[in-house]
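The following blocks contain the structures, represented as structure tokens.
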Structure 1
Amino acid sequence: MISGLERSPQETVLGIIERLVFTKSEEWAYEQEYRLFVPYMIEPNQQFTTFKFHSEELTGIYCGCRMQEDEIRQIQISAEKINPTVKLYRSRLRTH
């Protein structure tokens, strides 16, 4: 178990998830990111939903280290149609 994430007897699973989403270590404070958590916006019979936003609000997209290059390129093409200045970041596994 991760220190500081112990569950109290009164805490719900949703409460734990919210803490995980909205808690950030001081080491990452420089990122100044915004996080969106909307557990009740997707109906049980839906796989996804969409949100309206201003194009300038899309500033960056983080891609996982196992994503294929063609998938990343497709995301980049779509994202640049929304905001031409959007930045894409690729996660990498650290090798020692």
Structure 2
Amino acid sequence: MDAESFGVLVLSLTEGVGYATFRRLVEEFGSSAGALGAPESRLVKLARRGPETARKITSSRKEAEESARREMELASRHGVRLLTVNSSSYPE
């Protein structure tokens, strides 16, 4: 799994990030990886609920990364390939 797909998985597992917030983050920072590296001060203006959501995103990021790694390991063990909307294999 490439870095961008991993970033998508991490964001999808991050508390406070739903579809709308995910889209705003990627639009603002250019990629999921860029969004994951964003400081809380920049997240505040994008999060629908402001500072509260920005804090949730930054405080749960590490846990989401660990969860994403576990999901990737589990998928690999069972021969499952994870696809994200930016995967070249994603159906059109």
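Computed from the coordinates by the stated procedures, all read-outs in this text should not be read as laboratory data. Please read these numbers as outputs of a predicted model, since none were measured by experiment.
Numbers at a glance
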read-out: Given 23 for relative contact order in percent (Cα under 8 Å, 6 or more apart), calculated: source structure among 1, 2; value: 1
read-out: Per mean projected area of the Cα convex hull in nm², the highest-valued of structures 1, 2; value: 1
read-out: With helix-only ellipticity at 222 nm (-39500 (n - 2.57) for each DSSP H run of 4 or more, over all residues; to 500) derived as -8000, matching label from 1, 2; value: 1
